[in-house]
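Heads up, there are several structures right after this.
Any read-out appearing in this document is the output of simple, stated calculations on the displayed coordinates, not a laboratory observation. Values in this document were obtained by computation on a predicted structure and should not be read as measured data. Cβ atoms are built from the backbone, for glycine too; each structure is taken alone.
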Structure P
Amino acid sequence: MPGDENVEVIVSADKMAAYICINDDQDRSLDEIKDILKRYGVSFGISDIAIRTAISGQRGKPHQVAWGIPPHTDTLEDEKTPAGSKLVFKFGRSQGKPPETLNVGPNFRHEWSKINGLGSVRAGISLAFIRNPEECSFGMTVTGEKIPYIGSKPIFKCGPNTAPSPDGRYVLATRSGIPYIEDNMPGVLDHIKIVGNIGPETGNISFPGDLVIIGDVLQGFHVSAWGSLWIKGNLGGSASCAGNISVDGGINAPRDTIECGGTVSARFCENSVIRAQGNIVISEYIMHSIVETEQEVYLNTDVGRIVGGLTRARNTVITHSVGSIMNISTLIEIGVSPKIRREYENIRKDIEKVDEEIRRIGIMEPKGASESKSMNIDALYLQRLGALFEDKRKGLLARLTAVEETMRKSREGYFYAQTVMPGTKIVSGTDVYEFNEVQHEVRIGVKNNEAY
């Protein structure tokens, strides 16, 4: 700690007061105490008289030696901004709050273009600042920090989804969305509702906040959101968002991908690709799809079915049944991050490509070229190219070994199904379980530290 170990410096939580406590009988000077206060960052409101009183006073007792100045309201002309200051907006002005609901119709594209023309902001971005802040009514802490607050209120008003910065000089967005100005206050529209289907009349839709669609997303169209996405109908196109995706109907998006940073929920999933960071919750069935999550795949344990395709979960897969009596190939993988599984597959594909190149070079290289004293340029080029691919292959094999070891050590995954049909394969880490006949009450992996 800075200073003398026998002189304790105490700064109040609001930094409006500083105290010293001298814990020995040694003589102290005014300059010595000031130097110790300086090392603790106390630079404003120091009283020489108070320091001398503390030096001559009772030892082991705190004495206040510095006082801050609380902010006041004497210089305010109105309740919005102090005299001489001005709130300056940092984006194109949108007078009035944009609509929270849009209906799909002949004028939709024009209205949507107007809203998107207002720009977008991320949470934490500055929307406005105070010009001439030195003319504002500032308080001062004992550590020399200005406090541009009026009591417990900022020196300007903030609209929805905005807040003052810690130093009170800026208006910050607290949510991502579209900025606007209403009653001379900045605000952020963080959600919008579209009533109707996303299709030819609307085109693709992207919104910098939460998006609600009262309708379907038709095949071939894309919707995205910076926040969460809620589709009241069916999802037939692609979708992506940073938050959760909730589909009241089902997901059937051939050749498209659904991706999100949160959870995905739907009634069913068919012929689709879903990748999520959070849980994937499906009420009825997952059929002929690729479903991947860093968390859990959960289907209704009374009726939920997984038939065909690939289901990957780092943690858990729980369902009523897996596979089909028709012996449809169904693969379940648990216990390893889908990213690692994909990396493993990509490395194996890269090794196959390198092996093919090495094989081709071996066919093209002249016989006995390596022993020839008069090796021609083409033969030398092929030899060096072959050495390059051999080195690449060694690097890929080393990566593959490391990934395999990670997969082998994994013991996190858990699988449960009341019924497992023939044609099902379950992979836990690197352990493989193949089912050639119907089995009931199948548990694999570890749940609540209990292995199955």
Structure Q
Amino acid sequence: MVKVITYGTYDLLHYGHIRLLERAKALGDYLIVGVTADNFDRARGKINVQQSLIERIDAVKATGIADEIIVEEYEGQKIDDIKRYNIDIFTVGSDWVGKFDYLKEYCKVVYLERTQGVSSSELRSEKRDVKLGVVGESFLVNKIIHEGGFVNGLSISGIYISDRFFLSDSLADSSLITDNYDELLKNSDAIYVLSHPREHFSLIEQALSQKKHVLCESPIATTLHDWQTLSQIATKEHCVLMDGIKTAYSLAYYHLILLVKSGRIGDIVSIDATCTSMEDLNKRKHEKMSTAWNSLCSWGPIALLPVFQLLGTNYKYRYMASRMMENHDDFDEFTNIVFVYDHAVANVKVGKAVKSEGELIISGTKGYIYVPAPWWKTDYFELRYENPADNKRYFYQLEGEGIRYELVSFLKSIASNKSFSYVDQNYSEAVIRLIEDFYKKKNLIII
């Protein structure tokens, strides 16, 4: 029996894919098809895949051509598979000529001519681009514009910003800038809101009321009432309303969460998350305090992410203490939050005028996860045990700090009319509840 193996993403399966599979099958007696996993595609920089792994596997299975389907999950797997399945022929499309010659040491390599005139990339590009408008006073505007260029199906329609100080030199005089929010909404299908949290409600309400999808830098609102109102409008208008937290889309962080949930460190007993940055808040020359995000709004949504995603939002007790900026009783220079759960505790520290080690430690009954500073931008973390010989290090490529993957999830949510967000509504509500308590000085100790 001659065994043949081939690999592909098989996104939006089309006639070209089917012809390639048929010709691969004709090379032997038994065809194994490797479908690349979502995370492996992301690690290779392939971020515009439209369908989930299950959908793509089902599509290949439905052709009836493959005798066996496997999932490709890591670099170097092709050699392992060739050995494991006693493969005689490895085959792939001719656009990869020479790329897999190294496999000739293990089996015969055949490059097949692709069917001309059709590709998944062309099918994806046929869909109308989502025009995204960017709103708000933040240096993050520059990153959103830059990372948006990597996302297929997305184009930047404009920038609504009151102070060009926040823009890079290449954008400061850009024709994309407008001082009319209504005009931006008119020219956009969706809006990315980066304004001060106090302004989120009015900007988002106006956008949703005009049937514009919204991706908002978390927190979406500063009161539960405002958040519930916006959620109701989004549902009524069939619009996507999504938290923007780029860390949630970082490949390393995503794998870390899956690893912990799989039980590799046992039961979670404690989580310590710290996010701080040093800013001279008293000597701002270009930014008014009214546009400055306080510590809890700036860092809270990120620092709370692993706590709420791993321990949930139904904590038994919460303790919060803040050091306030002089003459600004709504602006915390530093805040410490302690959560007590039934079988675990969490300690969160955030600050914009206090510096600490920005690490993440998740402790369990079998071992612990250590993520060095700055953990919210990590491409590396360690799994540690009592016996150092059992420790393991994990390395992942970090591209765009997770922003491009966040934008892809936003587009998929718009296209499918269902959520592809990596953070759920329970998280959004819990974060906003904390922020509302902070502004109301509810169960808050001032230090």
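Here are the numbers:
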item: Given -6500 for helix-only ellipticity at 222 nm (-39500 (n - 2.57) for each DSSP H run of 4 or more, over all residues; to 500), calculated: source structure among P, Q; result: P
item: Distance in nm of label points 7 Å out along Cα→Cβ at positions 69 and 413 - structure with the largest value, from P, Q; result: P
item: Among P, Q, which structure scores highest (criterion: relative contact order in percent (Cα under 8 Å, 6 or more apart)); result: Q
item: Structure responsible for 24.2, with Kirkwood radius over Cα pairs in Å calculated and labels P, Q on offer; result: Q
item: Computed 3.9 for distance in nm of label points 7 Å out along Cα→Cβ at positions 5 and 245 - originating structure among P, Q; result: Q
item: Winner on mean count of other Cβ atoms within 10 Å over residues 205-212 once structures P, Q are ranked, highest first; result: P
